[in-house]
1. Using distance in nm of label points 7 Å out along Cα→Cβ at positions 66 and 106, single out the structure from I, II, III with the greatest value.
2. Supply the structure label, taken from I, II, III, corresponding to FRET efficiency 1/(1 + (r/R0)^6) of positions 18 and 114 (r between Cβ atoms, R0 = 41 Å, to 0.05) with the calculated value 0.50.
3. Assign the value 0.96, calculated as Rg/Rh (Cα atoms, Kirkwood Rh), to the correct structure from I, II, III.
4. So helix-only ellipticity at 222 nm (-39500 (n - 2.57) for each DSSP H run of 4 or more, over all residues; to 500), computed for just one structure, reads -19000; which one of I, II, III is that?
Structure I
Amino acid sequence: MPLRNLAATIAPRELLYPSNLLTLFRLLLVVPTLASIGRPEQRRRALVLLGLAMLTDAIDGPIARARGEVSRLGKLLDPIADKLLIDGTAIILARTRGFPWWVTGLLLFRDLGILAAAGLVLRRQARITTAESAGKLTTALLTAATLLYVADGPRSGKPVLYLALIPFTLSFFQYGRRFLAVMRSAE
């Protein structure tokens, strides 16, 4: 199925699935969350918004599966929302709260690579790839680390961040291996 037919395969009713509404809500929270994180006087607001946004990430998938509403739209939007939020948060925290720039660089490198590879798979096969288990654990630990960085800075956030680097590294290899397998099967 060519890429131009992808939009035709996303049913308009998918916009109304509760799980996709949560993902859309998370996308809407990106800008105000990042703006709040960048302002020390809005730390409480930043914690609430970031926590709320990442809560939607934690529950949208289980809701979609429980309701039998796993959709192409959700598979497309969910990782984009996650990456915008986590990577944007890392950049702002690196500028304001001592989040390591080298970790921010690794996050951006991995996530841009994942998005580029997913785009290539989508273009060649009109197939949307989903997160690996290590990727989901990475997101959970990065969420905890960023919340701790917002709340208390490196003192509390750094240990959890370094713990997150374990599944982060594993996820990098999982995504790479899966990408190569998918691309070989397309030949």
Structure II
Amino acid sequence: MKGCYGNIRSRRKSAILRTAVLAGFSLGIFLLGLLLFHSGRNLLSVIAALGAIPTGLSAVNMILFLKARPLSQEAYEAIERHRGKLLIRYEMEMTSYDRTWHIGASCVLNKNVCLFTEETDADLNACEKHVREQLSIGGYEDLTVKVFSDLSQFTARLDQLEKLRDTMHADPAAIEAAWQPGTTQTPAGILMSISL
């Protein structure tokens, strides 16, 4: 499921299987038309050509998931040790017009948004700017956005946020669960919306 650890690997497998099945179906229909009518000019060829449309869409989706980078098991276990009762979303691929950021984990609490990436060469400032812009479009102007590429700094920030959450007696999971479609989306929901 989107936002859960293992999402990228699972959706990657599904996309590969779906694309292979659709391509096999289209090819099979086309070959059946050739076998039955000894020509490529038949109704089955048209059906096979139309079948290439969903196959192509599935192939694009498959390529996106092949390029996506799942979070490492070690980072996941470290984050889980520090999460407390915070709501953590995992494996979010965020794209802008010219870049993609492989966000391994995200956490939103009150006016704080923190994200973690295992990319060593990521432009963290550009990612922060992109996230701020997207949150601004959703109506959130005054949030602090920080992207970490150092796992120990990210987990230390999670510890701070957990203390804040405990002081506030907040339940981030309940806040997300209470959101109703048609109302202003939560910051965590916006992050999910702008992610693959």
Structure III
Amino acid sequence: MFTGIVEEVGTIQNSAKKNDIHQYEIQASSKFIQDVQQGDSIAVNGVCLTAYDVNPNSFYVDVSEETQKCTSFGQAANSNKVNLERAVTPTTRLGGHFVSGHVDGLGVITQREDKENETILWLQVPLELVKFIAVKGSICVNGVSLTVNQTNGEQCCITIIPHTLANTTLESVQVQEYVNIEVDLIARYLDKIAQISS
């Protein structure tokens, strides 16, 4: 479980494919890695992955073919920047919202407007996710917990403050770029309850 509060931006250093598994080496600071143990869950651009071969300045993760298809890892390449967050602990402050690291689908940036003190992004989300996205509700974009400001059909609007922009990969996202989307867990479960009740 995660919060969507990115701890730091890492870098995909190397990638390889063995059979149907894609392996990535992710470079991060020694401060981030000092508490990472083999087998720990790490959110990498919002995707919950298992760390192994943990070194002082990097760790490795495996990405299945299915995850590769359903997330932005399908477009990942060496030297790509990625948002990193370690799993929550009982003493973690929950500053964002509950994030599982199970990406629901890929969104695409359709508009970007950079203002003096904020950046406004419009995203097109898959049709099947529209019912889970509400104004003032939470959405996770590339592992970043954000609030939905507006919705318009398959589009939703988010505003990013300077601190978030400077400390995540959202600083460099451009129009037509794909991003990982995870909808709010509560909305997903309420929908399931409504289906059972009807």
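Bear in mind these aren't lab numbers, they're just calculated from the coordinates by the rules spelled out. The structure displayed is predicted, hence computed values, not measured ones. Cβ atoms are built from the backbone, for glycine too; each structure is taken alone.
1. I
2. The correct label is III.
3. Corresponding structure: III.
4. For helix-only ellipticity at 222 nm (-39500 (n - 2.57) for each DSSP H run of 4 or more, over all residues; to 500), the value -19000 is produced by structure II.
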